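Colleague: Listed after this line are the structures, all set down as structure tokens.
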Structure 1
Amino acid sequence: MIALFVTFFSAVALLFLGLNKKESNYSVFAAISLFASAGLSWACSANLMSFGILESWVPANMMLFGKEQHLFSALLAFIVGLIILMFRKNEIIGNDQLGLMMFSLCGAYMMVSYQHLVMLFLGIEVLSIPLFVLAGASKNNLASNEAALKYFLMGAFSTGIFLLGTAFIYGGTGSLELEMMGIKPSFMHAMEGMPLPVLINAGIVLMSVGLLFKVAAAPFHFWAPDVYEGSPNRTTLYMATIVKIAAFVAFYRFLNTFAGIADAWKGWISVLGGLTILWGNIAALNQTSVKRTLAFSSIAHAGYLVMFLLMADGTNTWILWFYGLAYALASVLVFSIANQLSVSTGKKDFSAFNGLAKRSPIVGVALVVGVLSMAGIPVSAGFNAKFYLFSFAWQHMPWLVGIGLLGSAISVGYYFKFFKHAFMQESEERMPMVDRGWLLLLASLILLLGAMPWAVLNGIF
């Protein structure tokens, strides 16, 4: 709750500051407020402090403020703080846009903490509406305008499906509260020969489809490449990380409500996960645009996280937390370098990376670490994240793990493009002024999580 409180009022402050006609940029203020939100949320998760007076403002059946909710809120705030900090120079962010991004983050907090489907719906809308504006922030860019329109249309479409599923769930269970929703289906499941009502089955399917749209899982991914490519780089990175993490947490909590009951639906969800992994990785092979390649990579990672949904028993949330951290850190690192090179060279394809290792060995090393982590290569955080995920998923659907391993092998093909251009191509382009210190810090953190993941997990979970 404290993260929601601090982020909301910081966003309001930034919107008022945005009315100022001066060219002042408050990116550092926004980043510091988010890091403070992350720190306070972590302190609450560790019972070092409590803000019960704030939590009492929300009815107990609407939102849950447990350890896991605080940890995911801390993760989301930390990642958005990094995004704002890393993009503060090369891609100018207006104060109003900073405020909108932080308002959107408030929706993500609600999605990971909801206890009532009405609150989940509100969280999705609060998350999505600012993104409609942020996707089209480059007003003179036709691709950005197209991205905003497509994201709006697909968002409205998926929300409609989600709401219809919510209505069916209410009709079948008589409640929209998570703890109450599973009582009637569980009773019927315990009584042999009593199938679940059609309304409950239809509700689970429709709500799942609505959430699969949000995470860009196949075949509901068709909007993602164009939206990701056309949106400003910081917005693309936000969609690829924050939106996915929040949506998967919400999806996991929803399925966990029907644990043991919705097993029949896990079959088709797993099939969609396998298709998402293969489609995302194979489609990325033929891309020449860096952003489009990373967009399909993001789709593939959504497929990997579908495996996590198959373990919805309420005990494995640490896997999603660690995977989200590893994937987000690598994405911020690679996106930041790509953005800086694109701004300096004016190129959007891989040729922007030509000769990077010679122009700036430090940035080249950081790029290697980020790409290796995204590919899931050993000694990186991404490897441990996939190892934990695959190990637990093997107990449920080994064939899906096989597809995941195949997808990871395919991904090496397009991730190698970064190394090819950075280390094997020549360029006379000057290296732009970049935050080498921050890039090295992110790279070091990724390597630390790769070498000693237990040091973080044991200290947090």
Structure 2
Amino acid sequence: MQDFTQFIKQTFEARNDSSPFETLRKEAFTKFCEQELPTKKIEQWRHKAIDKLVEPQYALQSEPFPYIPIEKFFKCNVQNINTQMFAFLNGWFVHDNQPLLTFENGIIVGTILEAVKQYPELVLQHFSKIRPDKTDGLIALNEALFSDGIFIYIPDNVRAEMPIQVVSLIESEQNLMLQHHNLIVMGKNATLSFIQCDDSLRNEKSFINNVTEIFMDEYSQLDYYKMENKSSESLLANNIYINQQANSQFFSNVTTFNGGYVRNNIHVEMNGEYADAKLYGLYLVDRKQYVDNQVEVIHNQPNTSSNQLYKGIADDEAGANFNGHVIVKPHAQGIAAYQINKNIALTDDVKITTHPFLEIYADDVKCSHGATIGQLDEEAMFYLRSRGICKRNARMLLMYAFANNVADYVKIPELRNRLNEMIQKRLSGELSICDQCILHCSNKKSFDFEFKIKPFSN
């Protein structure tokens, strides 16, 4: 790890940055030098730390490519969904002389590097303000070296009519290190659906370390969807921090289809009464892939609620970990908080760990947690086989029913149906990295059951 730390030092010293972020970058760099990358000595990383997985050095793209229309490298959309789509290529925002868009209703979307120039007070008021203390060095590393990031502002009483979709892609023959720092600011009574896609165009090694900060004012509503389909050679660390004010509603659905090493950290701070957070996740891993979901919800105010539901299927020699942590502060009475994590291990070589955890200091609460790790139900298999369904299809049906439950909570019907299709393909072993995008509309071969499964609809 000393080689990697030295590489970071050389990279930082070679930079030339005079932006409003420079003071913050210097402070973060000092912090990283003190903490470095997380090791197994840190409780949250004891199952599989990232320090042994990084390369001694990576290539960095110091500036964006000349403008390339998105259609040249991203050719499919979510079926039948009108999204306002933006793209990042090798860590940089893709635009044609429009780094920041301001719409008639006041919505602002674009690169955070331009946003801090045009709206410095708005950006700096929220940037790096809502995350907890840097405990493992990854946050400090991101703040010191982030190249770019998406900035989204939804003003008071404004509803974004179209979902905003952000696609992050890598196109390089080199092993790249990417650092994104995203900021979403929701005004009072603002509404947004946000879709984030992480995908690979090649199978080269990469290290992606992302931070997303979300500030939600009173009565705001954010539906956050994330789809991860990275190459088996990738290291992906996502750190998402949400600050919820009174009566705000946060909904997230994170689906991991592929990735060498994926770590999703979600940290929710409930700082206003009647705030609500619903957190769903699905991970499908095989070969030697590993996914680690860390979910922490802190109930700082009374009468708040949260619900966590994460499910996973692991095959071959894959690994998965879930750590769900709910903290209820002493003065936070009237809390409802629920956790559940369910896993299916398809082989004896799979390694799955789960830690749902409640830390409660109040007495007027409704809280529960639970976790299961098992195999496919033999009685259900027997029942399906007795009805004339072949073993392969019976196995697929049981896995699909298990996994599809999470996708059913997706609120956008077209996205929900597309995820259902992708789950079927992934479980059949047919969904892998293609040369276009995460949604794989161009796959030549499509899997289908011998009979149709009617998609769930609300």
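Only the coordinates and a few stated rules stand behind these numbers; no lab work does. Not measured: the values here are computed from a predicted model. Cβ atoms are built from the backbone, for glycine too; each structure is taken alone.
Colleague: For Rg/Rh (Cα atoms, Kirkwood Rh), for residues 304-359 alone, which of 1, 2 scores largest?
Modeller: Working: 1: 1.24; 2: 1.14.
Largest value of Rg/Rh (Cα atoms, Kirkwood Rh), for residues 304-359 alone: 1.
Colleague: One of 1, 2 was used to compute mean count of other Cβ atoms within 10 Å over residues 104-111, and the result was 16.9. Which label is that?
Modeller: Here the read-out was taken from 2.
Colleague: If helix-only ellipticity at 222 nm (-39500 (n - 2.57) for each DSSP H run of 4 or more, over all residues; to 500) is computed to be -24500, which of 1, 2 is the source?
Modeller: It was calculated from structure 1.
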